Structure I
Amino acid sequence: MKLTTAVVLKEAAAPTTISFFSISVLLLLGRILPLLPALLRSGITFWEFSWFLCLLLPDFLMLTIPLAALFGVLLAFLRLSKDNELLGMLSCGIEPASLMKPVALIGLGAAIATLLVGASLTPKSKTMYRLFLQEVSARAFTQGIVPGSFLPFTKGITLYVQEASQDKHNFKGVFIKDDRKTETANLIFAQTGQLYTGTKGHKIALKLNDGLLNRVNPEHTRTDTFEFQTYTVQLGIEGKKSRKGRGEMGLAELKTKGGDPKIPLKKRLRYMAEFHKRLALPLGALILAFMAVPLGTFSGAMGMSGGIASGIATFLGYYLLSAFAFNMAEAGSVPPWLGIWLPNALFGIVAVVLLQKFMKQGISQHS
């Protein structure tokens, strides 16, 4: 390994590692805190909680890996530039292009890791995460429902009770929003309710008394209102037979679903948008790693805070543009392949322009 490659890799190792772990912890905390009270009420053990964290982490890796690569390279070149070591290398005859080899190693490593996460690890972890939450949700239901807090576990259902009995199975003032059916959304208000759990908590129902049911169509243009004396809402745990979401599908399955003419166009667009997103983000990690070289070099005069600010702004710009393009692709405003890959094309052009400027500056220093 050449000296220049070793120097750049050594400088990038610490900030890459620190960025990866610190950002992962922040994202995990943001996801865990809303679920923590219900997790504790369910009687979750330390090892179950540790497994829960492991299942959550892959969902963030497609963001944290590119971001860690960006900050690792940026801070490495920022320090080399700030301490005039980069100027010394170029003055000693080191070609600017040779400095790109370690950056390519970091970028390719980040791209391959992001691709593997998106293609295999994330779909499997999301399936296990869903099954884990179903088990914890069933356990939490057997403990009853705490008044004054929203139920966070059951997907598609928002549940709130105003008052509860001592055993937390009988309630006053019940509100439920049920979005499990795509064709309608049910808004339910009831004066009283009772929670029933079956064997091992896997058959769960809420019997409601004296209330109103508002059925709203997807466009929110029509509402049908019904009064009822008794109404039962099934909150049962579907288990392994429940239908997989697109996040749980691999690349091959997403492509198959996206090309199936039997599936409605709106759903096919969502499948193809997810498919292209998992392929585009790895390339984005490589682009951001190369873009970090001129960003770190030119930010040397602004100091560490200026370099970090430029890195955050760059990543936020890429992320927000990618999110906007993803939504446009899902809505069918643009073809999925065009919308998803457009941020990479734009940032790739910017990266090339900045790298050319860096190369020219390095050649002038070399001469």
Structure II
Amino acid sequence: MYNFVVMKNYYDVVVIGGGPIGSYTAQKLAQKGFNVCILEQKKVIGSGVVCTGIISKESFECYGLPDESIQTRINSFLFISPKNQELKYIHPDTFAYVVDREIFDRKLSEKAQNSGVKYLLGVRVKSVEELGKHYKVCANGKYWQAKSVVIATGVDYKLQKNLELGKPQRFLYGSQIELPIEADNTNIEIYVSQHYTPGSFAWIVPSHKKRARVGMILEKNGRVYLERFIKNRLRIDNYTDFEHQIAVKPIAYGPIKKSATGRIIVVGEAAGQVKTTTGGGIFMGLLCADIAVEKLGKALKKGVALDDYDITWRTALLSELEIGKKVRQVASRLNDRAIERLFTFIKHNQFWVSLLTPKINFDYHSDLLYYCLKGFSFLLKNP
């Protein structure tokens, strides 16, 4: 264990944010022998989360994620065109899980606490100040001191801006509602249409007990588009009974300018470590959390800065982020006729399926998407 003089409210690391990435980072640091505290503004861990909750099976196995949170097991995708052409991908085994995010977040926090992490809830951090070799974290009229600070605040970028780390240049917006829909519990439906989801897609994701999450991710607030999709595309008659339940959240679209300074490090969506294709942040956040823990451990023990954290995680994920942006640019220019041509071509040229299938990876999209951009370029042009 790293030795230090015991003082009240003094820690090796203060983690700001008790979501899954903050909890996982804190747990791993505590397991390395560091004294860690989490400051979380919510009074209940996992409450009010807007998330589709799809996480790969590989992520569960690699990062030891909580099985108790699993609601359904997914082994297929069904892609649906504007005119109802269908393309289905069926995997021989489960490749992803749909989770209850409140249980997921809570179980990760319990694992962190069992590793020795202290949680303080209902604490909204106002500032982080450097005091010589330490940092002063101020909140609720109190302060905590730490040798290092981890920022894991999700889409709240106030601290990053104040520390001149910046914020994402752009945001996408996810809109979602859970409805009582009869859905195949092993299948996710993906709808593409410029009329309902311009430049993007909508989804129906089974949750549990004959319910499903219906949503979309757009470059603008998608509440109006989601309402139109549910009423006119899905034709759900009793939708007005639920429309007030639509939740909307911003999603980082690209990384912040800098994700480390001194011994302050930013992880997860707080750093913009989010898929630019689907808006998913769990996998990338966990991957970068492991990198952060490795770099932070060395920094604390040797007194060095965290300069190479940025380089390491950006090198690992740059192609994923850039290809995702390119795909969205292409998708924004497509009309529905071009989408129909693409569906028709694949349905009548099954050899393409055999070429595409080996490139499918739930966590890494760049290989498949780059291949599609090149291979289908002649189809992705509007007439």
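We did not get these values from a lab; they are worked out from the coordinates using the rules stated. Since we're looking at a predicted model, the values are computed, not measured. Cβ atoms are built from the backbone, for glycine too; each structure is taken alone.
Using distance in nm of label points 7 Å out along Cα→Cβ at positions 60 and 140, single out the structure from I, II with the greatest value.
Ranking I, II on distance in nm of label points 7 Å out along Cα→Cβ at positions 60 and 140, first place is II.
Which structure, out of I, II, was P(r) over Cα pairs in 10 Å bins from 0, in percent derived from, given a value of 5, 23, 31, 23, 13, 5, 1, 0?
Derived from II, not from the others.
Using the calculated result -10000 for helix-only ellipticity at 222 nm (-39500 (n - 2.57) for each DSSP H run of 4 or more, over all residues; to 500), pick out the matching structure from I, II.
II
Which of I, II yields 22, 27, 18, 16, 14, 3 for P(r) over Cα pairs in 10 Å bins from 0, in percent, for residues 252-307 alone, as computed?
I
When distance in nm of label points 7 Å out along Cα→Cβ at positions 116 and 212 is computed for each of I, II, which one produces 5.6?
This value belongs to structure I.
Have a look at I, II and say which one yields 17.2 for mean count of other Cβ atoms within 10 Å over residues 52-59, as calculated.
Comparing all candidates, it corresponds to I.
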